[in-house]
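Alright, structures below, take your time with them.
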Structure P
Amino acid sequence: MDNILPTRRRKARPERPPDAGTDGATERAIVATILESPSEALARPALGWLCACAPRSFSDGLCGLAAAEVHQQGPEANLISVIRALEGAEQIDEQGKRYLLALVTEGLPLALAEIDAQKLVERRRPEQLAQVLRESADQIEHVPTRTKEILAVTRETLDSLSDEGPGEPAAAAPLASLPDPREADPDELIQNRFLCRGATLLFVGRTGLGKSSFALQLAIAWATGRECFGFRPAGPLRSLIIQSENDPRDLAEMRAGIFDGLELPQADRTAAGEAVRVATIDDSTGVNFVRHRLAPLVERVKPDLLWLDPLLAYLGGDVSDQRTVSDFLRVHLAPVIHRARLGFVAVHHTPKPPREERNGTWATTDFAYAGAGSAELANFPRAVVCLEPTKTPGIFRLRLGKRGRRLGWREADGETPVYDRPVAHGHRGIWWREPDPGEEAESAARLAGGTGDLLALVPLDRPIGKEALLSTANTRKGLSQKRARGLLAELLDAGELFEWRVARKGTNPQRMISRHPQPPPALFQS
């Protein structure tokens, strides 16, 4: 039996009967039951799995070959058809045929055989894991220069073996056992059950708008139990933000701008500083990222909310491929979310071309599909929120693409539901605010006067050289140098733009224009 190979091959027949032992007797009884009632056995989770993975799922080589043949033949298999097939493949001799024929006396009731099969799988798993580790150690000892590759393969094999085996039978709860919806939901994270533990919120926006700072502001406000732009937390929430695009000083500027913009007292700054954790991971994607980076972090931090910013940095495949997206979200990420009982917020980009090509005719529910890639990105989340620019620089609209009614946003009459609201960049620092009444109309009026043309040329996230700005205003907007300088002075006086001076060796400082005040020298490198 020791010479039976893990794949079916001609001439691969046993040389002797299997050794007696606990597993040997159990395997014989299991195979006897399978041969006696193949259709019922194949329908059972553990018995069916042993057959599907045979012969390697059995230590008794001949039992493994018989189970594999049952799997191949399906419910119509029987003892005679199995023996004939093995005989035709020259995988069994006369001694082997007598051995299988003798098994008919060892069958068990199907329920008992299923229980024994489940125990066999679990009993065999530690042996398989130990064998993989022994083989890995031997390989590293003989080829130390390939240690990294050997460990990577070993890790994948161990993960595969750990997950291997029959799945747990699905539970079916009676409808009468469901909770009373009038009772408070202990899993509620954002009020009115907009987001609950185990559920996902997709936050979508075009690149460069400030999605990262907006997400951080939500996390900071929710850490103190504060409402933020109509999103009301059920209580103070701990957040773990996994991101890949902002360096520590970027994050520090955002934190300072949000703390000051929200005018948080010191106690709340301290609380938010502890409750919001940030991890920068830029060297792992896909299933390896979920298993070896994300899951251990979640286990250590134990957050109420998990944020990925951006989702594309960790997907590890084509975002337009439904199988890739489903595998990442449903197979690998969802079990972590459910096991840890947390809410998940995915920060995601809109595709190109932008939605303006739809001529502004989108219905509210169309915004659920605003993110780039497969429609699975709209189907998997329980809630979708979109951040969109307006024609007025610095003012944006939040649109609720999915589950929006639960937030309870209303028109001025207090009754009519609305599914979008304006938000704006802060006047000083990096943060977000509610626009002042009439601000959007006033900005539109300024646009007509020309300042908007100049403001639109200043990037949202970085400064631009002053002379470069004036030159671009002439070539792209047709503004003369004198007119452009006058408009720039108006914007500087109004606090909508800021002039920076960046030191240069051996010459005068470079003058630059930004939408944000110049950070301290320690935070800015020319």
Structure Q
Amino acid sequence: MRFVSETGQNFSTFLAARMVFVTVLLGVALFFRSGDRGALPYLMLFGANAALSLGCWEWFRRSGSAAYVRWIALTAAVSLDTLVLHYSGGANSEFVFLYFFSVGAAGILTGLPGSLWTAALSTIGVVCLYRAESAHWFTVFGLRAFLYAINFFLTAFLTSFVFEKLRRRELTHQRTLGELRQTRLDMQAILDSLSTGVAVLNTEGDVLYSNPAGRRVLGLPPAATNEAVQSVLASDQPMGQAVQSLMRRANADSRTEIELTTPSGRRPVGLSVSPLMDGQGEPRGGIVLFTDLTRVKEIERLERERERLAAIGRLSRDLAHEIRNPLATVRGCVEMIRRGEADATELRSFLDLALLESDRLNALLRDFLTFARLETPCRQRADLVPFIRQRVAARTDGGRIQDGLIARYETEFDPDQIALVVDAIILSLSEWAEGKGQIRVEQKAGDPRRIRFLLDGRSIPPETKESAFQPFSGAARTFSGLALPTALRAVHGHGGTLTLETEPGVGTWFELTI
């Protein structure tokens, strides 16, 4: 019962209960009345009691719970109680508990002022009844009236105390409900404002909630129901299958991307699933977050295109620079020959220089074509370790090479492309060794797939390490600047990795994984 906010309704309930009690009591009193009394007073009391109850109920229903109406109703109720007691035995009536009923109800429904007022009226009523029995105050009737008065006021204070406790508890309860309601509204507003789709599922996979962004990502109308969202997340649909797969991965990566077919076409969607737990840590379902990645993919495509064009621009610039130097030398030689001022020895030297620069230019263009036309690997299954051992043994440039390969590793690779990779690595390490270091080829302990080419004890500058895989970077000077970039492209074509590390006191090493 809400004692603060529903006082009118509670007061009407009190009057209705009182009408039932008084009707029963009047019926009993009418049945056992003395022969000299007629039934009219009892019927009039019943009518008055019914009129009071029904009149207050109608008033409260139409106009609300006005304070002065409650005071009038309490006064009328105690007056009717006194008349009922008068016609049912007077001071000796067995129905004196009607006063306690009215006082207690007044205390619980209106608080201390109303209960004290009702207690005072009840005391006056008892005094009037006992005064009719005896004209003297100091008699048994007077003592009984005094005791009743004390009990009336004690009941008033006790019920008022209960009223205050209930009132405070109700106010706290209403405040808490208001905060919860506001929190729910705030949470609803937050979820509805998210640009990321949200769907909450129970353990059976039924959709309990979905936000507008989620329905938009799924290609559904904004007013679509959870049943419509459920049809997209069903176990026989691609997105539903992806969600179920993610929910089965309790501690693994719970993210994936799918292609979702909607009425407006296909779109990439990113999915992530988080478990929904109850207070005891038991799973209650899952929270699915999904985002339309169309814009993200378009930005990534444009970024890749921008990077590709920038790389082409850098490569074209560097290639033009590398071509211009040999051409300038050849042109200078031709001009010197054309003047006819050189003797036979000088003429021969000019021709040799022109041929040398032509060979350099030819090698540059050959390496560039290899870099540009590197095709998809033509894989053959074989043991990679003997192949690398043979290729390394054929390369002795720049110093002795130590073979530390011990384990077998069978895989699929393109021999021609892997040969380019090994040659580029050995040539680079040999140049950086400057005839002083030793190169060691070894496999990483516990992982024979990872093959390390180590230049022992020789480190390289950080800028050389950073630019080693960039075309024409100048990291290697004894061959064209496309060997390491070509090697990296070949390794990536195999789905592998090629990294370069250097550490003072340890050395410089390439690590190859195919």
Structure R
Amino acid sequence: MENQLPVLIVNDLQSMRHGMIAALQEIGINKVLQAIGGADAIRILKTERVSAVISEWKMPGLNGLDLLRWMRSDPVFVNLPFMMVTSESSPVQMRTAINSGASAYLIKPYTMQDFAHKVKRLLGGHENEIPLAVQESDKVLGLTDIDEVEQQVGSSTVLVVDDVQANVEVIAEILKNEYVIQTASSGPEALQITRSPQPPDLILLDVMMPGMNGHEVCRRLKEDAVTRNIPVIFLTVYDDVDEVVRGLEVGAVDYIVKPAEPSILKARIRTHLRLKWTLADLTRQNTALADSARLREDVERLTQHDLRNPIKSIIARTNVLLGDSFLNESHKQSALHIRTEAWHVIDQLNQSLNLYRMESGTFVLKAEPVDLVATLSRVRQEMLDEFPTLNLDIRLSGEDDEAAETRRYLIHGEDGLCYSLFGNLMRNAVEASPEGSCINIRFSAEPQHIVVAIRNTGLVPEAIRDRFFNKYVTAGKAKGTGLGTYSARLITEAQGGTIAMNTDDIGGATTVTVRLPKR
């Protein structure tokens, strides 16, 4: 896809934009433009050509729906593929987006793999072009299959309701080659058919009928949970604004004046059947996606629960050993190390669910003051204990090269998150450093942020520098997963910070710089 026009991502959250960019790169889409809101997107669209727009719905200022409507009102962008990303899953919201011209509708929470599949289909690609690492499911959730919808439309049943038999026969003749036709000559008969084992998919309903008129039939249909989702199009000889409004207020989706022009009648019916089946498919997929998300979270909780119990048992037994007065100093230090590592595993279990929520955009930060010097000192000691044969010199320093321990560098975040963040970055630095080298951790204060710069000897391969913080990016590590720096970026951005990497080819060193909001 190297020659393809760029994709425009519109989202006010930097972490969400970065996650989408990483997913796009996984399927070979490297040309991406970013906008922080609807107004910014319009500015870009006026100067840049793009292949598609992927926009969050809810954003400050000009939101995603406003952007979509602006695009569809401009002949230049009326056919440009547009994916709406939102946590809104109600049929009303879906209908609004589809009626406004959305090409696809993606419901949060979602996985990056699902996102990549949907973009591939949005751009007209083929499933077999997606890398194997991304192919995790055969069915793509949140993006309606157009061919499937058209098949459903073609096999739909239309109920024609009119007390004049001649009118019924005319309409049935027009539609008989495209749909299964049912007929009724009164309101009660129509209601009976809608509750039968073969209910219609759409109803053409005459307004003026003796006894129960069309408005009353429609009202009863919309009050019944079994029939309320059947679209109703009114047929009437009156072309009066008040009459039209009254019909729409009781639940009709459209109005056609008799005698109906065949081409208009067919077009209206096809449009509303497409909308019906699209909404039905999206609702089904949304339910499946929500069930999948709940299942994943339940599995995470059960796994954490099952692992916590034996680990806490290890901690309890270690405490018993530490209380033994006959334990020599060497064994005591070993027991302390075991207890520390056990608590470390529990911390990691706690963070795994947080990372999933960060990916899906549902994480809520519980901020408190965190002393970064204390956190980095703990991580430093653990690295020295774990890699004693490397003979590394890991130094913590403050501004003007003063000892970092002489002052506190407090940020507004979560202690557990910071521990995981700097644990990942420190491990990455240690594993990349040659034996006997020095790793410098420097603290500094800016007006709004605390800055931590981790510098180690060694160069990041040029091929992955631009994707250093992306998911699954790794090089030169036999057991590397490519998740350490990715999770570091997620955690940093979840706390309102930024992270960057710089490789100095001349000096032969790499520096990762983290900025976190000052307390």
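Throughout, read-outs are computed from the coordinates displayed, never taken from laboratory work. Values in this document were obtained by computation on a predicted structure and should not be read as measured data. Cβ atoms are built from the backbone, for glycine too; each structure is taken alone.
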Seminar exercise, completed: Calculated from one of P, Q, R, mean count of other Cβ atoms within 10 Å over residues 42-49 reads 17.1, and the structure in question is Q
Exercise. Just checking, which of P, Q, R has the largest value of percent of Cα pairs over 45 Å apart?
Worked result: Q
Exercise. Out of P, Q, R, which one gives -12500 for helix-only ellipticity at 222 nm (-39500 (n - 2.57) for each DSSP H run of 4 or more, over all residues; to 500) as computed from the coordinates?
Worked result: P
